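Undergrad: These notes open a run of structures that come right after.
Throughout, read-outs are computed from the coordinates displayed, never taken from laboratory work. All values derive from a computational prediction rather than experimental measurement. Cβ atoms are built from the backbone, for glycine too; each structure is taken alone.
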Structure 1
Amino acid sequence: MLRFGRSYITVSEIAQQFFCEYKLHMAIIEGKVETPSMEVGIVIHDEVFKGKSVDATEFLNIVRNNPVVIATLPLVVGIGDVVIVGIPDAVLFINGIAKAVIELKTSNKWLDRVFENENVQAQLYAYLINKLGLGRDPLIVIIKSKRDPGVVPSLRKSIYSAVVDYVNSAVELPAKVRFRDFTMYIDGFDRSIEARLRWALDYWLMRRDVQAMPSPGKCSVCEYRGNCPFKALG
């Protein structure tokens, strides 16, 4: 039985555990708070990754019959007694094989680094792709861009070509490539994600108590700081 009577866990929830598990815990209990910056980020994601909707059969035909396909698709895998569900921003298929997971992260300041929770999320998608047999150890590509809807047209055009070019090249990993409107981080699949996943699932399986990861930077902007006994605001 899972915590909160859940029937499945999402990849994004697991990633949030590596930012602050107690914040996720509070969001489930009190309800998720959508901030204006989150709403802008959602709009940018929807515009950058919008495409044609197809059913599963048509999708498989497209992937098999085209040398390069970039698609958004649901990933559902059972790990022991836990069902994990995730929808990566995009997956790059080359000759029918998933070669890279693409994740877009928008921010107004933290563009020059990848945080642990962002890396965990991308690595988990790659892990699920392995489990589903869609690819073998796909690369992870994390795009960091300003949270500005005005850059959407150039992002949509530039991200896809940049990812294809660098995945096909013999670039040394990890790699960090700066473009005008975004920075692209490329890294290989990290098998330590299995140990991180086990730690995260212990919370959902109620094998341990919730843990907090407080810091002044996190807590000062947290929507739940008013009710949090662990907040660090000094």
Structure 2
Amino acid sequence: MNPDFLLFHKPFISEEEVNEIVDTVRSGWLSMGPKTIRFEEEFNKYIGSKYAIAVNSWTAAGHLTLEAFGIEKGDEVIVPTMTFPATAEIVCYFGAKPVIVDVEESTLNISLEEIEKAITPKTKAIIPVHYGGQPCDMDEIHDLAKKYNLRVFEDAAHSLPATYKGKKIGTISEVTCFSFYATKTLSTGEGGMINTNNAEIAERVKIMRLHGINRDAWKRYSESGSWY
């Protein structure tokens, strides 16, 4: 290996984390189990939202969020030019149209002026991306959303643990989706989280993440009696 090669990512993994991984493998819980639940609880406590739902990627988190929003074929969802392809791809999963708008030169965050220009009767939602960890102007975005009756969910893949006007990202909009990919501030290798204060959305995405099953694997096998 070339010692001068610039790595795309090099996460710091301590011995404590290595021991946790080994403990997980030895426990037999290789997918959703007690540590997933613990992670959800601790992450939710840190962010300060009412609900945190762990999934296998930001893409899954965003997909489930749009499903919970009721996005359908023919709808339009506004996304910025500066983002990972998944932000637009999840819109296409529904046969909806990602409307890609420009960003501000100074911040690389979505342009408020361009958002309003792009809104049509078919527009159903806005996905602001906090590019490079710098939060978008969420007050103005929410004002636009209220004016045109649009849903908002924040792409916070870059922005853990950013704050906006003293509030942690993850507590401001109806839904916020985080990424725990290898290059992120907090990494699980792959992974994502949906944070929301909306009980109906939380229940919907919990069911959808597990093929419609309304009890997670830990409860199905750790509690006595029938779970179905």
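Undergrad: Which one of 1, 2 has helix-only ellipticity at 222 nm (-39500 (n - 2.57) for each DSSP H run of 4 or more, over all residues; to 500), as calculated from the coordinates, equal to -12500?
TA: Label of the originating structure: 1.
Undergrad: One of 1, 2 was used to calculate mean count of other Cβ atoms within 10 Å over residues 25-32, giving 13.8; which?
TA: That value comes from structure 1.
Undergrad: For which of the structures 1, 2 does the calculation of distance in nm of label points 7 Å out along Cα→Cβ at positions 41 and 145 return 1.5?
TA: It traces back to 1.
Undergrad: To continue, here is another question. 1, 2: which one has Rg/Rh (Cα atoms, Kirkwood Rh), as calculated, at 0.96?
TA: Of the structures listed, the value fits 1.
Undergrad: Ok, one more. To which of 1, 2 does the computed value 25, 12, 7 (semi-axes √(5λ) of the Cα gyration tensor in Å, for residues 113-152 alone) belong? Working shown, then result.
TA: Numbers: 1: 25, 12, 7; 2: 19, 10, 9.
Answer by label: 1.
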